[in-house]
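Asker: See the structures that follow.
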Structure 1
Amino acid sequence: MITRKLTGAPPAPPFPRGATDTQMHMYLPGFPAQPGGPGLPQDPLPGPAAYRSVMRWMGLDRVIVTQGNAHQRDNANLLACLEAMGECAWGVAVVTPEITPAQIADLAARRIVGARIMDLPGGAAGLDQLEAVDAIAHDAGWMIAVQFDGSDLLDHLPRLQALRSRWVFDHHGKFFRGVTPDSAEIEAVLRLIDRGNCWFKFAGVYESSRESWPYADVAASSRRIAAHAPERIVWGTNWPHNGVRNSADYPDEVALAELVLGWLPEGCRDRVLVRNPIDLYRLPPV
């Protein structure tokens with residue numbers, strides 16, 4: 001059993017009205033893990049009630065719930081969590097080329113606003129389905145959340161440049177072999193952003209860093225990207241931090257948020273927390 005920190009001192013200054021967490025996962029009982037995934041997170045199962053405590057603690061008003069790898073292509077848990085959370089929550093689902101127009105319409109009616117590509121171990125839809133998922137998302141008006149080892153970005157660049165949907169490069173890029181602010185991979189990220197349909201997500205920094213706190217390697221490249229286009233940065237908690245295996249290592253949500261939001265240019269925090277998620281996910285105005 002793991003003890004997750006669910007309350008504490010609030011952010012200083014407080015988060016603005018409409019602040020949105022764009023990266024987290026949520027689980028309800030009765031939805032077993034599917035073959036091919038990593039298994040469910042440790043008990044107690046991190047569900048809507050626990051996450052609402054985090055929202056109150058941090059001053060969050062909105063959330064994007066991302067389909068967890070444990071459930072692979074079965075979006076039933078995600079949809080149940082959205083129903084439990086109510087109108088403050090939207091979802092990013094896993095879809096495949098076999099999906100029908102009626103199924104897409106049903107997902108959209110239940111507040112699905114995006115599709116997920118996760119080309120790392122345990123992912124349910126990888127880069128081999130990128131173009132097919134892009135076509136589905138574009139026709140539905142959805143975005144795509146794209147995650148892979150960013151160290152291979154240059155190999156995938158032509159395909160990413162061809163995407164028609166709005167999309168976000170997840171988890172600080174996950175440059176597992178390391179980058180510097182002047183690396184060719186970071187230059188490529190800037191060019192992708194300049195195309196007009198790409199965002200960059202600040203979330204799960206500890207998964208991308210080759211260092212310990214305060215993650216100076218990720219900080220350096222993230223600062224450059226944010227300085228180039230603060231209007232294209234979104235942020236997420238990465239709750240419930242499924243990779244953390246013991247209570248002693250469990251992060252403080254506010255401390256982690258204040259660290260990475262501190263990499264933004266002066267005066268950009270409120271835009272990143274409120275306006276940018278509206279633009280990427282096509283959320284209603286606050």
Structure 2
Amino acid sequence: MRKTRYAAAAMAAAAALTLAACGGGDDGGEAGGEASGEAGGDTVRIGIKFDQPGLGFDEGGEYTGFDVDVAKYVAAELGFEEDAIEWVEAPSANRENLLSTGEVDMIFATYSITDERKETVDFAGPYFVAGQDLLVRADDEEITGPESLTDKNLCSVAGSTSAARINEEFGAEANLVEQPGYAECVSLMGGGQIDAVTTDDIILAGLAAQEANAGQFKVVGNPFSEENYGVGLPKGSEDCEAINEAITKMIEEGAWEEAITANTEGADYTFNAELNPPTPDECA
């Protein structure tokens with residue numbers, strides 16, 4: 001996709017014509033066959049989070065998480081071996097810029113599909129539907145949803161809309177504690193200084209599944225929003241259909257659910273089966 005992407009596509013097209021002339025057939029090989037990485041020297045640059053355990057996490061140069069697993073599967077279906085992937089950190093505030101400047105070919109980074117974002121980037125997917133939820137201590141039976149947070153100490157990341165939604169939409173009047181990251185929120189809860197952490201359910205599950213936290217916390221399991229995680233693509237990308245085919249194949253083969261289970265093991269978490277696994281949207 002990078003450097004030789006279009007040359008590779010041209011070579012693949014020429015090869016297809018040659019096969020057709022010789023009576024060769026298409027065995028369905030790679031999803032869509034559009035972004036083939038078989039031409040030597042091809043690389044694909046994929047943006048992920050580096051600081052979200054269970055989703056996108058940099059462990060000393062080894063990248064783990066559900067987003068990473070989906071990205072690897074999709075890349076393989078597009079013809080890119082794992083060693084052809086260049087992982088690029090994609091903080092939330094930089095995602096659109098990374099795509100528009102060509103610094104990445106695609107982004108898997110808890111990237112919610114919204115109409116506003118569609119004005120500047122394209123999306124494949126969704127590959128997961130998350131929902132805002134609550135993380136509490138494993139023995140907490142009192143907090144069952146946002147309505148039960150009145151006078152509780154609630155932690156979220158500074159500048160996030162998650163805590164504001166609880167107070168504005170549910171009138172909970174929780175005492176908000178802001179931290180630089182969700183890991184800091186979980187540490188405070190472990191020390192008894194707060195009662196709950198709020199953000200997307202699978203992010204909470206990833207935090208709870210960390211070895212140091214295993215068995216201490218649980219996701220309440222009462223989501224109160226829908227966040228469709230999509231694959232961010234540069235505007236006008238021709239890769240959407242091939243990526244959607246790869247996502248669908250991953251789901252049908254069972255690899256999608258295996259990836260979720262592996263990355264949330266140790267957290268008391270079950271994904272929302274009413275919304276998942278999702279059916280990718282039609283490409284524009």
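Asker: If semi-axes √(5λ) of the Cα gyration tensor in Å comes out at 24, 24, 19 when worked out from the coordinates, which of 1, 2 was used?
Answerer: For semi-axes √(5λ) of the Cα gyration tensor in Å, the value 24, 24, 19 is produced by structure 1.
Asker: Taking -0.29, -0.96 as the value of log10 I(q)/I(0) by the Debye sum over Cα atoms at q = 0.11, 0.21 Å⁻¹, for residues 109-188 alone derived from one of the structures shown (1, 2), identify that structure.
Answerer: Working: 1: -0.29, -0.96; 2: -0.38, -1.04.
Answer for the origin of the read-out: 1.
Asker: Follow-up question, since we're still on this one. Taking distance in nm of label points 7 Å out along Cα→Cβ at positions 221 and 261 as the quantity of interest, name the structure among 1, 2 where it is greatest.
Answerer: 1
Asker: Turning to a different aspect of this structure: Supply the structure label, taken from 1, 2, corresponding to Rg and Dmax of the Cα atoms in Å, for residues 133-252 alone with the calculated value 14.6, 45. Please report the intermediate quantities before stating the final value.
Answerer: Working: 1: 14.6, 45; 2: 16.8, 50.
Corresponding structure: 1.
Asker: For relative contact order in percent (Cα under 8 Å, 6 or more apart), the calculated result is 24, so let me know which of 1, 2 that is.
Answerer: Attributed to the structure labelled 2.
Asker: Any idea which of 1, 2 comes out highest on distance in nm of label points 7 Å out along Cα→Cβ at positions 53 and 269?
Answerer: On the way: 1: 2.5; 2: 1.1.
If we compare distance in nm of label points 7 Å out along Cα→Cβ at positions 53 and 269 over 1, 2, the biggest value is for 1.
Asker: Comparing distance in nm of label points 7 Å out along Cα→Cβ at positions 197 and 213 across 1, 2, which is largest?
Answerer: Comparing 1, 2, the top value of distance in nm of label points 7 Å out along Cα→Cβ at positions 197 and 213 belongs to 1.
No lab work stands behind these numbers, since they all come straight from the coordinates. None of the values given here were measured: they were computed from a predicted structure. Cβ atoms are built from the backbone, for glycine too; each structure is taken alone.
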